[in-house]
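These are the structures, in structure tokens.
Just so you know, all these numbers are worked out from the coordinates, no wet-lab data involved. Given the structure is predicted, the values throughout are model-derived calculations rather than measurements. Cβ atoms are built from the backbone, for glycine too; each structure is taken alone.
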Structure P
Amino acid sequence: MNAEPEFDGVRLEQTLRARLDGLRGSMVLQRISGGQSNPTFFASFDNRRLVLRKQPPGPLMPSAHAIDREYRVQSALAATDVPVPQLLFYEADATIIGTPFYVMERLDGRVFADGGLPGVSASERGAMYRSMAETMARLHRVDYAAIGLADYGRPGNYFARQIARWTRQWDLAAQPAIPEITDLLAWLPANIPPEEAATLCHGDLRTGNMMFHPTEPRVIALLDWELSTIGHPLSDLAYNAMAWRTLPDEYGGIRGLDLPGLGIPHEAEYLAQYVRAGGHPTPPEPFHFAFVMFRFAVIFAGIAARAAAGNAAADNAAEVGGKLTLALARRAVEAINPAAYRAPG
């Protein structure tokens, strides 16, 4: 990944000094690797460490990379028991660094892209997975209207609207036809479960977006709120539990690993931990797993499309996006109950 930012760091430093009092020393800017979406940077001074998130440069898909929403939801959650970073300011002026951006305090903690949580003991892994389930349940218990997010999304018909949205995104990505995607585009809207619920949802609750305490096995922050909305809690839960159904090279899944040896609960046990913590009382159905993996496949198709246009946030975006689009589409079809699934046509 390129270490140099695509914008003028001098103007950024001037803005930070104007907005934040007492910054000492020269700014050191470092791009954070690993992300495929909104570019993220450490901006460090002698006496303060900051994080900046911005939109990618160039043309963007409609409704994508809405960092103003990221800023709003995290600011609202500051008054709850859901752990988020401390937000400092949002800057809508795109002339400063080429796109709008926001700034938050940098936390000390551990982030694991790999669901196997390498480098920790088995007992610590078990506690970390419990903390993930408990943190997700706390998020889904938030009274979103009471914290000023009543208009953050439309309650009801969540899956129908989401399927329509991601179908449009698939069309905009203009990727080669994938039979599994074609099947899912027909099957998903015809098989939406009748049960409705409306909670604040993160939308991307994988281990890579959860920061753990530097030494303790507990979540201290949920990161990357780009896909957050008022939605169905089983969408978040199925997405988070997708790790049990994907391989380590399919974006850090844990399928095929020695879970008891690693101290990681099996999927059913983890889902039960979430319920005990006060989350949604029923487990995800095959539909929910198929939906979240379909959505993730389309997201990676968009990443591949941005790479083709030269606007990717990571140098390996084209390779990663194309490979994972196909892999996740296949996992989505696999998730569907074979007795209920019939390929269209």
Structure Q
Amino acid sequence: MNKVFFEELRLPKPDYHLGVGSGSHAKQTGMMLERIEIVLKKENPKIVVVYGDTNSTLAGALAAAKLKIPIAHVEAGLRSYNPAMPEEINRLLTDHLSTLLFCPTTQSVRNLLKEGIKDGETQVVKKVGDVMYDSILYYSGLAEEKAPILKDLGLLTVKTQNSKLITHNYYLATLHRAENTDDPKKLKSIFGALNEIGEKTPVILPLHPRTKKMMKVYRLFSKYKNIKFIEPVSYLDMLQLEKNAKAILTDSGGVQKESYWFGVPCFTLREETEWVETIKSKWNSLVGTEAKRIVKKVRHMERRGRYLKRHGLFGDGKASQKIVRILIRHCG
């Protein structure tokens, strides 16, 4: 899908494409490490900027560290404190290798401090806010103009007194983590919950390739008639689906934050999250994978209504600008 994102978001084509596809964590990381090293030796950059907690994040950090190139980690300091998560390993190692650590929240700064990483002579730790929030603010207007997903799916809209269109007549679900998709018991339990919720209100689920693959393996496609399975959607379409949903059920970290920014209740299909701020604000609930628990939490939300208020926990929408200024000062 990367081609769609580059075109839709009007991004320039990358100078290098590593061409690393799916595979085990070791295979992916190893191949990227080898290919990134070639690029770094050729370009000899003053600093390497890595983002997030994926295998490519760790590979970029390791390649730079081996070549003694300083590393800047955007989205530093996140912790779920679940060492079984591959992302947690990537975060930990990348943070301890980095020179500049750009934290999205106060809690992420505190997490680093617990591990002895603090703003000082050897490492620079700065709370800058969340670059995903910058992106939401920048692209949400374009999404309303360019993304016809609601119309394409036949989702109804209601016009309010100030002529704004509000949908809120469907649930949005996303599911992609291996811990959920590769465990048939968990996968069937989650789908069972979504199917029950879908008896009253439609449930829209864009299918991640991994989820689609495992559904074929377990022969699940014909069992859940109340879930509307659709192909993966673009970033702008996803913003529209999130913004207008009655609530979101997800195992994604990024979607948890996006639901918070859009003021849409979120139910996280995990037992822990690295975005604890969304839990403390009571906008997000950890519901795990047990069907009865998921349905109970959703029904409770339906009865109480959407009355919670959001607070600015993720910065002012200018994280990217702050990061660039710090990088320019550091690199001279």
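A value of 14.9, 42 was derived for Rg and Dmax of the Cα atoms in Å, for residues 6-133 alone; which structure in P, Q was it taken from?
The correct label is Q.
Comparing Kirkwood radius over Cα pairs in Å, for residues 38-77 alone across P, Q, which is largest?
When Kirkwood radius over Cα pairs in Å, for residues 38-77 alone is computed for each of P, Q, structure P gives the biggest number.
By the measure FRET efficiency 1/(1 + (r/R0)^6) of positions 22 and 150 (r between Cβ atoms, R0 = 41 Å, to 0.05), tell me the structure among P, Q with the highest figure.
Q
Matching task: 0.25 is the computed value of FRET efficiency 1/(1 + (r/R0)^6) of positions 94 and 270 (r between Cβ atoms, R0 = 35 Å, to 0.05). Pick the structure from P, Q.
It was calculated from structure P.
Identify which of structures P, Q gives the largest calculated value of relative contact order in percent (Cα under 8 Å, 6 or more apart).
If we compare relative contact order in percent (Cα under 8 Å, 6 or more apart) over P, Q, the biggest value is for P.
Looking at mean count of other Cβ atoms within 10 Å over residues 174-181, point out which structure of P, Q has the largest value.
Q
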